[in-house]
Structure formats: C-alpha cells, structure tokens
Structure P
Amino acid sequence: MIRVIIERHIREGCFHDYLDLIRRARKQASTNDGFIAGELLQEKSNQNHAVIISSWENFDAWQTWQDSESRKEVLEQMRPLLDQDEKVTVLEGSQLLK
C-alpha cells in the first residue's frame with residue numbers, strides 16, 4: 001500500500017468552489033481499481049492550505065488515476081482556484097520496519 005499526499009494552496013475566497021471540485025475528484029477516484037481511501041485536511045492556522053491524504057493498493061493504481069483524463073479535467077478546472085501548483089508526495093512503507 002502507498003499513501004499520496006497532495007498539498008494545495010487555495011486562493012482567498014475560493015475554498016467553497018474548491019470543495020465542489022475536490023468532492024467530484026474523490027468520487028471519480030473511488031471508482032478506480034486500487035483506491036482505498038482519501039481525506040481532506042486543512043491547516044489549523046491557514047484554512048486555505050488543503051492537504052489530501054489518499055491510500056492506494058500500489059503505485060500503479062495511483063499512477064493510473066494521476067494520468068487519467070478525469071483527474072486532468074478536474075485539475076484544469078481547479079488551477080484558477082490555486083495560488084500555486086499542487087505538490088504531490090508519494091509515500092510507501094519503509095523496508096526497515098518489516
């Protein structure tokens with residue numbers, strides 16, 4: 001299993017529009033093989049800093065979603081709502097703990 005962390009900085013006054021798009025993206029992602037779960041978090045001191053943590057069965061499942069036309073379409077609609085490009089970090093379990 002892998003975890004994907006996506007950080008986004010939302011423009012002031014655009015968070016509700018962002019929520020509409022992120023709900024649609026999550027619904028679409030959940031139909032993809034390998035999607036396990038996802039959650040949206042906000043920085044306590046900065047509500048416009050959104051962090052999404054999703055779990056996937058493996059990297060290939062995530063890569064399929066990342067490269068999908070559905071995700072690209074939602075991201076294009078989302079870009080005007082962002083102060084900067086999203087930052088994506090893919091994490092996997094450490095072999096040291098196994």
Structure Q
Amino acid sequence: MPVTTERNEGRSLIRLEGECTVASAAELKRILLEARAQGGDLCLDLERVEEIDITVMQLLWVALREADGKGAKVMIRLSEAAGKAARDAGFKQFPGESLQV
C-alpha cells in the first residue's frame with residue numbers, strides 16, 4: 001500500500017494507492033493517529049485504491065468519525081473499487097464530505 005501524506009495550512013492529506021488490506025493496517029493506523037495528533041482538517045484520497053478490505057475501511061471510518069466529532073472538516077475521495085467495497089460491506093456513507101470520482 002503506497003501512501004503519501006502532506007500537511008499544510010491546518011490540513012492533513014493522506015493518499016492511499018493499490019491494495020489496502022489487513023497487511024497494511026498497522027502502518028495506516030500509525031499515519032492516521034499522527035494526522036489526528038496534529039489536529040486540523042483531514043482529507044483522505046483513495047482515488048487510486050484498487051482493493052480495500054474491511055479492516056482498512058474500519059480504520060478509515062473511525063478516523064473520519066473522530067475528526068468530524070472534533071469539528072474538523074473531513075473529506076474523502078473514493079475510487080470505484082473503494083466505493084463498491086464500502087457499500088458491499090454495509091457502509092452507506094463515510095463521515096464528512098464525500099468526493100466521488
């Protein structure tokens with residue numbers, strides 16, 4: 001799971017690519033915790049995600065709900081694969097503003 005992060009002007013941008021599975025959950029959890037510790041808005045870009053499993057979706061869900069609950073602006077961009085996997089797993093909508101591709 002290639003991941004890039006950017007921090008600017010009170011916003012953390014996290015981009016995920018490729019296969020996002022339980023094998024990458026620990027790394028993703030660390031990155032999400034660092035972003036939340038810095039505070040500010042949170043933007044997740046999953047536009048290049050080819051596969052995503054329930055473990056990763058749960059991590060993302062919790063991070064987005066926590067940020068939203070603390071008043072941060074939350075945005076997520078889903079690839080078709082990530083959106084389909086989320087719907088198939090019963091996630092009707094992620095917290096925050098969804099930017100569908």
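Please treat every number below as a calculation from the coordinates, not as lab data. As the structure is a computational prediction, the values presented were derived from the model and not from experiment.
Suppose you compute relative contact order in percent (Cα under 8 Å, 6 or more apart) for every structure in P, Q: which one lands on 26?
The value was obtained from structure Q.
For the read-out helix-only ellipticity at 222 nm (-39500 (n - 2.57) for each DSSP H run of 4 or more, over all residues; to 500), a value of -10000 was computed from one structure; give its label from P, Q.
Considering all the candidates, the number was obtained from P.
Out of P, Q, which one gives 0.92 for Rg/Rh (Cα atoms, Kirkwood Rh) as computed from the coordinates?
The correct label is Q.
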